[in-house]
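Undergrad: Right after this note come the structures.
FYI, it's all coordinate maths here, none of it is from the lab. Note that the coordinates shown come from a computational prediction; the quantities given were computed from them, not determined experimentally. Cβ atoms are built from the backbone, for glycine too; each structure is taken alone.
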Structure I
Amino acid sequence: MPEHSITLAITGASGTPYAVNLLKQLVKHNYRIFLLISSAAKVVFATEEDLKVPSSPSQASTFFTEMCGATEGQITVCGKEEWFSPVASGSAAPKHMIVCPCSTGTLSSIAMGASDNLIERAADVVIKERGQLILVPREMPLSSIHLENMLKLSNMGVTIMPASPGFYHKPRSVEDLVDFVVARILDHLNIEQTLVNRWGYQK
C-alpha cells in the first residue's frame, strides 16, 4: 500500500504534460494521490494530450490508474463539490498539495480564500493547517494582479514555482524541459529524483 498521501490539483492553464509527468512520478514513489481536476483542465487535456478525461470521478480514477500503472486505490479522483472527501477537512487532508499547472484564476481564488470548489477548499485547508502548498503557474506576461496574488501567497508560506525550465542540462526534447520542472517540484517535496542532474554534476 502507498506510504504517503498527497493532493495534486490540475487546473486549466496550459501545461498538462507537467501534471502527467508529476502524477507518474508520485505513483512511482508510492504515494497515495488525491487528484482534483477542474473542468477547464479537462479541456486542456483534450487539446494538449489528446486525452478525454471521464466526467465521473470513479471512471476518472480508473482512467488515471491505468494510464500511470498505479495500484488499485492509489489514485482517487475527487469531484469538484465532493465536500466529504478527506482533502476538504484539516483533520484528514494530506499535509502536502501541488496545483500543477495552476491557472491565474485559481491562484487568485486561493489568495482570496474563496473555497468555491474542492480545489480552492483543499488549498485553503493546507494553508490553514500550515502544510506545504506548491503552486505551478504557467502564464506570461504576468499582470500586477497576478504578481500581487503571488506575493500575498508567498508571504503565507506558499511556494510559487512557475513552470520555467532551465537549459543548463542541455535539453534535447520537450520531455527534457518537462522533466526539469517536475524535478524541481520533487526536490521541494523532498522526493528523490533522477530526472535531471543537479547543477555542477555531470551525467
Structure II
Amino acid sequence: MENTAKLFLYILPIALCADIIIPLLLGPFYKGYSQLYQVMSVLGNHHFILHRIYNTWLVILGLILIAGSVQLYNLIVSVSMPMAIALMIILILYAVGGCILSGLFSVGEDKSLETLPAKIHGIGSAIGFMILTLAGLTVSVYFHKINALAWMCAGAISFLCSVIFFVLFIMADKPAYADSILSLEGLWQRLSLVFMYVPIILLCFYLLW
C-alpha cells in the first residue's frame, strides 16, 4: 500500500468524525441555536460570529473527500471497478455539493432560499446528501464481493439507518409535524450523517486491517 493511500485511510475517518464534532463545539457560541432543532448549515450564516470557521471547515472537508475518494478508488479497483467508480463519484458529488458549495455559499438563519447563494447552497446540499446515502450500499456490496460478511452486515445496517434518518430529516420541517418528535430536524440530520459516514470509516479500517 502506498504511503499516500495509507495516510488517507487515517485522515478520512478523522475528518468525518470531526464533521460531526465541530458543530457540537461551535453550537454553544451561537445564542439561541439548538442542536436538536436546527441543521448544521445554520452555523455558516453571517449572523454567527464564528461562521467563517464552519464554512472554511466545509471546504476543507470537501477537498479531503475528493482526494480520499481517489485513494479509495486506487485501493479497491482491483476487486471491483464498478464499485470503485461508484464510490468515487458518490464521494466527489457529496464533497462538491454538500461541502464545498455549502461552505462557499451559506444559507440564512431560517434556511430560506430567497437569495442566489442560499439556492446554490440548498440545491448542492440536497443533492450531496441524497447521493451520499448510497455510500453505505456501495460499501456493503464491496464487502459482499470480498466475502467480508460481518463488515457487509455492519455496512448494510448503517445504510438502512441512514435512509431512515434521512427520511425523518426530510419530514422534519413539514408543518404537519411541527409539534411532534419528528420536528427534531437537527437531530435527524446528524444521525443520518453519522450512518452515512460509518460505512466509509469501516472501509478505511478494513483496508488498514
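Undergrad: I have 0.75 for FRET efficiency 1/(1 + (r/R0)^6) of positions 145 and 185 (r between Cβ atoms, R0 = 30 Å, to 0.05), calculated from one of the structures I, II. Which structure is it?
TA: Computing FRET efficiency 1/(1 + (r/R0)^6) of positions 145 and 185 (r between Cβ atoms, R0 = 30 Å, to 0.05) on every structure in I, II gives 0.75 only for I.
Undergrad: For which of the structures I, II does the calculation of distance in nm of label points 7 Å out along Cα→Cβ at positions 73 and 105 return 3.6?
TA: Label of the source structure: I.
Undergrad: Upon calculation of mean count of other Cβ atoms within 10 Å over residues 9-16 from the atomic coordinates, which of the structures I, II produces 17.8?
TA: Derived from II, not from the others.
Undergrad: Right, next: -23500 is what came out when helix-only ellipticity at 222 nm (-39500 (n - 2.57) for each DSSP H run of 4 or more, over all residues; to 500) was calculated for one structure; which of I, II is it?
TA: The value was obtained from structure II.
Undergrad: Given a value of 2.8 for distance in nm of label points 7 Å out along Cα→Cβ at positions 57 and 193, point me to the structure among I, II it was derived from.
TA: Structure of origin is I.
Undergrad: Of the structures labelled I, II, which one yields 1.39 when Cα Rg over 2.2 N^0.38 Å, for residues 17-96 alone is computed from its coordinates?
TA: Derived from II, not from the others.
Undergrad: Matching task: 14.9 is the computed value of mean count of other Cβ atoms within 10 Å over residues 153-160. Pick the structure from I, II.
TA: I
Undergrad: For the read-out mean count of other Cβ atoms within 10 Å over residues 65-72, a value of 14.8 was computed from one structure; give its label from I, II.
TA: Attributed to the structure labelled I.
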